[in-house]
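Structures incoming, each one as structure tokens.
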Structure I
């Protein structure tokens with residue numbers, strides 16, 4: 001496959017268009033962040049990167065908490081809108097009709113319609129250039145009970161999650177495999193008992 005060389009850029013895709021909620025005193029906001037991910041398993045850690053000029057930056061820096069709300073097909077319009085408007089001038093929750101719930105472990109609202117929410121407590125703020133990274137411990141995960149089967153297995157494939165790739169949103173689709181499928185031993189067919 002022939003390739004054309006471009007200069008370094010932010011073309012890792014797809015990424016989650018996460019709706020991040022935050023609160024500091026009476027100020028609450030929701031913003032859309034694509035710069036997020038998991039950075040460690042034990043302890044569970046995540047990050048978001050936010051421009052210092054953004055309204056939510058000071059809210060998160062002052063409170064030391066935020067919540068990452070996964071975006072579904074039903075929430076994608078709100079995610080787009082919250083990514084291009086500022087909470088300094090209006091209430092994005094009200095404007096997008098986003099229902100708030102109280103988080104379990106942090107003083108921050110979470111979105112009632114998000115199927116999975118990571119409650120996060122900031123441990124470090126790392127200046128990187130255009131953005132500062134808020135490195136955080138994941139102190140709780142709030143899961144929609146409808147996505148958990150009777151054995152306790154989570155089925156995020158049923159949530160209608162979306163991904164963001166180079167300026168476009170996509171609903172996640174067909175499963176191609178599961179973790180470890182490339183090295184799993186094939187089950188031998190059992191013979192008939194006679």
Structure II
């Protein structure tokens with residue numbers, strides 16, 4: 001249902017346009033936008049189960065990258081990352097000297113991503129998040145197979161990988177129209 005049709009009951013629960021309580025909701029609306037909306041203060045008491053839970057706002061925020069780097073600097077699964085306004089120190093300059101990727105905190109589908117290397121800059125054509133605060137993460141080249149750059153998205157629960165997605169594009173920036181590659185893993 002369209003967001004403008006959602007309201008609140010007298011008990012503070014979300015309701016549809018006919019006053020029916022919404023007990024569970026799947027949303028495509030980003031949490032960072034939802035938390036700034038008029039109904040944001042009603043979220044904790046609305047007793048609504050969101051199928052994309054609020055804690056996803058932490059994982060979708062690129063600000064987690066420099067935080068993880070600070071906590072686990074040098075970990076083999078991490079690339080050096082810094083908040084853009086803090087990336088002028090000697091350590092950051094050294095870590096980013098081979099190139100970096102500028103990522104707005106809340107960008108989606110490659111929007112406003114810039115890859116900056118000594119060979120030049122590749123910028124996403126969608127600049128809708130360009131004015132958001134950003135992080136700089138050390139550049140690490142993707143492999144190239146038949147002219148395509150693949151990106152693996154892994155979902156980890158505890159220490160177990162439970163799902164995987166594979167997307168690829170002809171450019172180094174994965175975007176909303178990048179191909180999702182079918183795959184099958186036989187155990």
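The numbers here are math on the coordinates, done by the rules we state, and not lab data. Because the structure is predicted, anything quoted here is derived from the model rather than measured. Cβ atoms are built from the backbone, for glycine too; each structure is taken alone.
For the reader, a short list of remarks on this structure follows.
- Identity of the structure behind 4.0 (criterion: distance in nm of label points 7 Å out along Cα→Cβ at positions 40 and 120, calculated), options I, II: II
- Value 13.5, calculated as mean count of other Cβ atoms within 10 Å over residues 8-15, assigned to which of I, II: II
- For the set I, II, ranking by relative contact order in percent (Cα under 8 Å, 6 or more apart) places I highest.
- Test item: Cα extents along the principal axes in Å calculated as 75, 49, 32, pick one of I, II: I
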